[in-house]
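**Student:** Input: structures, listed below.
Every number here is computed from the coordinates shown, using simple stated rules; none is lab data. Everything quoted here is computed from the prediction, not taken from an experiment. Cβ atoms are built from the backbone, for glycine too; each structure is taken alone.
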Structure P
């Protein structure tokens, strides 16, 4: 989503509230609860899961290990649910030609640095850089090259589903800022 005015461009960045994160957090929660229940069932010698018999699972070592894996899974699931609740990584990019500034805002984890705000002058932006790595773990990210600083990412790794979509976004942004594109 982006809003364009004559001299202002606003690009919204989706954070961790994505369908895939909800699915992974729910799947991990259910799996971890299953492991904990099997571990407890082997300790109590009662079937806490009605469709699963645990009479052949001894508490030491199998039940204890399954309970440990369940607790570890619950912690990871809790972490995922917290990132979804806090919507970590969401925010916006504001390109303002009138003021000559670029404002990047992102939500982080709760604490002192929950609000992450970076402001730059548009005149310091050298180019839009496209970083593409294809393969099993493909990566497509847009960066802004800034004079005297390291490159600043504008998008998430999995934001662009196609190369054409990414190139279009980079071209629109480069045209708006009147700068070049690198990395194509």
Structure Q
């Protein structure tokens, strides 16, 4: 119980590994933490838990979650957990420079570590250059037919908004296909 641990490491030459030495392996163990990822679009989602290194970058943990969920890492958007209640906070930018440890600093020590996510239909780096705009499509008889969520460029015009809407609307035969 009070003794030293002596580790012998056999030199294998050029080893292609994320943890090539014993020192790297034990540092990795020290920085391991369980993180629960919760889909913010599903009410009362229990999420799933992954054991990750606190030293992971945004790209590394995005790839790990994407592999678990079965999607492209750039089709996921992540949100910090708010420190005062168990709900998603601000979205993380895909250019986040910090590590997983920086994201988990704000959560209380005794509570499980959580990060919220949502799956997107467009790449997260494209989404960050666009503005989300919700509108309702009225058909020819002036009745609400569909709620649209459009993503025009932040500096776009009304014409850009109408072009985005055309992609989501199925026009009937004989229609002019023009929106106003």
Structure R
């Protein structure tokens, strides 16, 4: 999307985010980013915007860490553009070999996230990527997991941030960059 302005790219991305009332339960307004994946221009715009931010803000980044599951979609595309690797944080029981895990609370119970013990090196400078930041439980757990592995978490990237739920405050001092806020 060379030659397209930042504002045009952002408008395209926001245009593609759909709202579904009462999903997954009554009172929730779900923000769906799947239409972005179907539109090559919108997907390119997302990666362009993330790449521009990372190059300007975190030139020292050494690894992108994608969070299960939509972070797996955007993380490798961004990592490829930046010429760096990608690591995964998954739900418990999905990764082979030795893993390290952390248990965390969600709005509806508890969950466990894990990564392979050799996914990051001590001192490695990493950025987390996911599709959405709501209450911050998942990103907070991911930050804790990376700190357990002695990685340096530079920041978090998300497509959508639900600001009313204060997730960004929950993971401070780690900063969050979002393309759309609701």
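**Student:** Comparing distance in nm of label points 7 Å out along Cα→Cβ at positions 121 and 169 across P, Q, R, which is largest?
**Tutor:** R
**Student:** Comparing structures P, Q, R by FRET efficiency 1/(1 + (r/R0)^6) of positions 41 and 113 (r between Cβ atoms, R0 = 30 Å, to 0.05), which one has the largest value?
**Tutor:** Checked P, Q, R; max of FRET efficiency 1/(1 + (r/R0)^6) of positions 41 and 113 (r between Cβ atoms, R0 = 30 Å, to 0.05) sits with Q.
**Student:** Work out mean count of other Cβ atoms within 10 Å over residues 65-72 for each of structures P, Q, R, then name the structure with the largest result.
**Tutor:** Comparing P, Q, R by mean count of other Cβ atoms within 10 Å over residues 65-72, the maximum is at R.
**Student:** Rank structures P, Q, R by distance in nm of label points 7 Å out along Cα→Cβ at positions 73 and 161 and report only the one at the top, that is, the highest.
**Tutor:** Q
**Student:** Given a computed value of -6000 for helix-only ellipticity at 222 nm (-39500 (n - 2.57) for each DSSP H run of 4 or more, over all residues; to 500), which structure among P, Q, R does it belong to?
**Tutor:** Q
**Student:** Could you tell me which structure in P, Q, R was used to calculate FRET efficiency 1/(1 + (r/R0)^6) of positions 33 and 129 (r between Cβ atoms, R0 = 35 Å, to 0.05) as 0.65?
**Tutor:** Q
**Student:** FRET efficiency 1/(1 + (r/R0)^6) of positions 9 and 49 (r between Cβ atoms, R0 = 35 Å, to 0.05) was computed and gave 0.05; which structure, P, Q, R, did it come from?
**Tutor:** P
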